[in-house]
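Q: Following this line, the structures themselves.
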Structure P
Amino acid sequence: MLKIRDLSKRFKRRVIFENVNLDLKRGNIYGFVGANGSGKSVFFKTICGFLRPEKGSILIDDMEIGKNIDFLPELGVLIEKPGFIEEYNQLDNLRYLARINNKIGEKEIKDSLEAVGLDIANKDKVKNFSLGMRQRLAIAQAIMEGQKIIILDEPFNGLDKEGVEQIKTLIKGLKSPDRLILLTSHIPGDIEELSDCIFEFLDGNILPV
């Protein structure tokens, strides 16, 4: 379980969120909605361990982020604009990332590309990819190691209607008793279709819908 206790984050005098308390259980998909600039991406970065909160704690299976561990373990994440090595092709980008943990091989990399609808035979450099192709590649890196915590911030950005449906099907298939999935989308219908529970960012609060 991911436990969030009295979590607060500010940038100078601006309160992003304050005194947030949530229990997020494995086996569920949680959706987060809110206006642009309401703090969804900042919240995700904070619970991952990428940003430090002003106060409060984030615990995963009773290990505290920033004390017992630096970042959420077994994490697959897409937050904001995905970054890749522009001169590499898609396979070489994922191979490079896979070497960090050395948990998977060529099969898992190619399986993840196929799962998001990318052609594994494509040798184009990523700098030539469309926004939708980059988004698919970013989702592939977030799932290729069988990560148990998956955080996807606006995963449908840049995708056409067919692509959105494909990624929805993928996300539904990723749901399992030992996996926690967190999502945001500016399209409420997508969140409602996928999520077991929805929270809204509103005036510095994160409230159940």
Structure Q
Amino acid sequence: MKNLLYIGLILLTVLFSCNKGDDNSGHNPCTGDETTSYIKSTDLQECKFKTNSYWVLVDSVTNSFDSISIESFNQDFIEDICGNTYELHSFKTISSYSSETTDYVVVAGGLFKDFDGTPNSGTQIYDDYYSTTSMTNYQIEKFDSLVICGRYYKKVLRIEIENDITENNNKSIYYINSEFGFLRHDIYSDNILTSKKILMRMNIVR
């Protein structure tokens, strides 16, 4: 009799486990309809920079110069856990001043900084100029033209991030256009301007 009770308990446990697994299967986040997201915006297609590209910037706060050059680039597709694929163009920059490297990626959603190789990673610092909309915790402003260091640049996007995790959660303001890339970058700590890097000259290779 004891053996029968023991076997019965085992069967109930197995049945309960199976039912629990069935319930969880209803929460599958994947729809089964895999998609591929291509970089279709001509603006974002321009925002691709390859090796031998570089930007020379001066920091008007610290009176220091920095040359940011592209160390490597790659054009590929990545896949998420649901099998959806995303076209990307990624590149890594290196600073001559600090020797720090930064990973960037261009995808259909824009240009992202500190990309780690997985979908939806990194901090967005540029969107499609022609169709950009307001993003959470971002302030976006468009300029048909803007003068930076005595030079006119067309179609400049100004993106202000109150807590930029790529800059130790300080406030960042990025000025970027797709033709020349990084035009200016302001960093504030406790509302005090601590860095203002302005583009002096550049060489762009696509």
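Rule-based calculations on the coordinates, nothing more; no lab input. Predicted model only: the values in this text are computed from it and were never measured. Cβ atoms are built from the backbone, for glycine too; each structure is taken alone.
Q: Out of P, Q, which one gives 24 for percent of Cα pairs over 29 Å apart as computed from the coordinates?
A: Going label by label, the one that fits is P.
Q: Consider the structures P, Q: one of them gives 3.0 for distance in nm of label points 7 Å out along Cα→Cβ at positions 86 and 110 as calculated from the coordinates. Say which.
A: P
Q: As an exercise: relative contact order in percent (Cα under 8 Å, 6 or more apart), calculated from one structure in P, Q, equals 19. Which structure is it?
A: Source structure: Q.
Q: Can you spot which of P, Q the value -4500 was calculated from, given it is helix-only ellipticity at 222 nm (-39500 (n - 2.57) for each DSSP H run of 4 or more, over all residues; to 500)?
A: Clearly, the read-out refers to Q.
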